[in-house]
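J.: Structures incoming, each one as structure tokens.
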Structure 1
Amino acid sequence: MRTELAVDSWQATRDTLHMWTQIVGKIRMALTPSVNHWWHVTLYLSARGLSTGPIPVPGGILDMEFDFVEHRLVLRSSDGERRYLPLAGQSVASFYAATMDALGSLGVEVEIHPVPNEVEVAIPFAEDTEHCTYDPEQAQAFWHQLIDAGTQLQRFRSRFIGKVSPVHYFWGAMDLAVTRFSGRTAPMHPGGAPNCPDSVMHEGYSHELSSAGFWPGGGAEGAYYSYAYPAPAGFADAEVPEGAYFSDALGEFLLPYEVVRAAADPDALVQAFLEATYRAAAELGEWPVLTA
């Protein structure tokens with residue numbers, strides 16, 4: 001059964017969790033060798049929540065996981081050491097301090113840019129006492145939405161035989177995404193994301209792509225999205241399944257999660273949306289045929 005979670009109902013928890021995942025994501029970014037399109041900064045779904053996966057550190061491996069079952073941040077090192085930080089009752093400032101202290105106790109030294117990205121108001125982590133709400137049921141419900149979306153995106157990913165990203169969580173916008181590439185370079189992206197250097201977008205969009213995912217926006221309960229860069233002529237007019245539409249404001253197709261939940265065959269609807277929007281990008285853009 002798909003989880004109902006109205007976007008407006010969990011804004012306080014969402015905003016706090018957004019900042020917490022940015023902190024952990026920036027730690028991964030600082031410690032991990034760079035990979036094209038910023039694939040080295042993302043988090044991944046796990047059986048407990050969201051994980052960094054293995055991070056190389058001197059003498060071994062570190063991983064960090066948001067555990068949405070027991071509602072704690074877990075830090076594990078390959079020498080057997082563990083640290084646990086409760087998620088409830090913490091501001092961003094206290095979470096940031098506790099996380100950096102826990103890393104230090106594991107012998108991990110790291111410096112990050114301690115200010116959030118891709119938000120209009122960027123409060124430095126060490127000063128952010130405004131975001132301090134964590135509702136365990138809401139966080140777990142969001143994780144369940146991500147699990148559902150992850151299953152759909154993995155199925156969609158498997159049909160592509162060209163260059164394709166993992167299914168991964170970008171903490172800048174809280175979206176779970178998968179991206180297919182045509183193999184051709186793209187015009188330089190204009191940038192413009194709030195509190196984010198244009199160079200980030202230049203690298204992320206260096207090659208022609210069709211990207212799809214899920215994020216807690218775009219609908220009353222979140223939405224699947226799909227866009228192309230650069231968008232070929234006629235892309236916005238492509239036929240998509242009933243309930244989906246092109247958002248001029250966002251420049252992408254949306255399929256609200258509440259539409260998916262109400263569908264007679266939700267899985268088929270999501271796959272049809274993902275396939276139709278990719279086909280629009282690939283056929284109008286004259287991509288090579290790269291599906292199995």
Structure 2
Amino acid sequence: MLRSMYAGISGLKNFQTKLDVIGNNISNVNTYGFKKGRTVFKDLYSQTVSGASGPTPGGTGANPANIGRGGVNPKQVGLGSQLATIDTLMSPGSTQFTGNTLDLAIEGDGFFAVKAGDTIQYTRAGNFYLDEKGALVDGDGRFVMVSDFSATPPTNPTTVTNLRKIEIPLTATSLSIGQNGVVSYVNNGNLVEAGVVQIAKFNNPAGLEKVGGNLYVDSTNSGDPVYRAPQSGGNGSIKSGSLEMSNVDLSEEFTEMIVAQRGFQANTRIITTSDEILQELVNLKR
């Protein structure tokens with residue numbers, strides 16, 4: 001069988017994956033805090049027809065006319081392409097003003113930490129709410145993690161003891177969340193600072209795993225989260241009354257879609273051309 005046919009098949013598979021990633025990006029163009037994916041290809045292994053050879057020295061002494069031979073490059077036939085990575089691009093999205101105090105956007109690096117049961121997850125989508133008990137939660141009821149002012153949260157999420165949820169009493173008024181993450185409200189005429197919204201940072205945020213619902217979990221290649229208050233330790237600040245939009249650029253995605261479509265078509269042409277050659281070989285017997 002022709003090697004070109006299998007090379008074309010590998011290209012079809014890769015461009016199908018690329019189209020899948022592009023389709024997911026476009027479907028999340030209006031998803032708060034969404035980070036787009038990028039598909040990267042690499043060549044498959046090559047079959048070596050003949051190896052490289054180095055130059056040979058020329059003659060000396062009695063045979064000075066022998067100038068030797070130069071080096072020869074290897075001869076290799078590539079056998080197609082394969083998927084290298086599907087990257088998550090963590091570039092910031094634009095900020096949309098909402099005017100809702102509980103809508104929070106991170107300007108800079110880091111993630112909000114939310115917890116349900118014993119599981120901590122991370123998100124850039126800050127559309128938070130107050131439940132019936134006044135707890136600050138996300139749309140699925142996960143508690144937004146805060147800390148006390150004097151606390152220094154540990155870096156290992158499995159031993160977090162001073163990260164906690166926050167509850168705002170029903171009698172509170174003038175709720176506000178500052179750029180430094182401080183949650184404050186007025187209760188019975190007194191200003192109460194209830195806690196500091198924590199931001200989690202990772203050595204390799206692109207190594208986080210998407211689990212759906214605008215959420216990430218740490219992986220073996222993301223590193224452990226380091227929790228700090230906003231505007232400290234390189235963390236971004238918090239902008240109340242705003243939400244971070246998706247970082248998907250539609251014009252870029254449509255351009256990549258055209259490239260993927262043409263690449264897919266070119267690989268199908270490789271397969272059909274190879275098939276025609278095989279058909280000619282079969283017809284030789286007639």
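J.: On Cα Rg over 2.2 N^0.38 Å, for residues 96-199 alone, which of the structures labelled 1, 2 is highest?
T.: By Cα Rg over 2.2 N^0.38 Å, for residues 96-199 alone, the leading structure of 1, 2 is 1.
J.: With mean count of other Cβ atoms within 10 Å over residues 88-95 coming out at 18.1, pick the structure among 1, 2 it was computed from. Intermediate results must be reported in sequence, preceding the final value.
T.: Values: 1: 18.1; 2: 14.4.
Structure of origin is 1.
J.: I've got another one for you. Quick check: 20.2 is what I get for mean count of other Cβ atoms within 10 Å over residues 24-31, calculated from one of 1, 2. Which structure matches? Walk me through the numbers on the way to the answer.
T.: Values: 1: 20.2; 2: 15.5.
Checking each candidate, the match is 1.
J.: Cα Rg over 2.2 N^0.38 Å computed as 1.54: which structure among 1, 2?
T.: Source structure: 2.
J.: Given that helix-only ellipticity at 222 nm (-39500 (n - 2.57) for each DSSP H run of 4 or more, over all residues; to 500), derived from a single structure, equals -10000, which label among 1, 2 identifies that structure?
T.: It was calculated from structure 1.
J.: State the single structure among 1, 2 that was used to calculate relative contact order in percent (Cα under 8 Å, 6 or more apart), giving 25. Don't skip to the end; give the middle numbers.
T.: Values: 1: 17; 2: 25.
So the calculation was done on 2.
Coordinate-derived values only; no laboratory data. Predicted model only: the values in this text are computed from it and were never measured. Cβ atoms are built from the backbone, for glycine too; each structure is taken alone.
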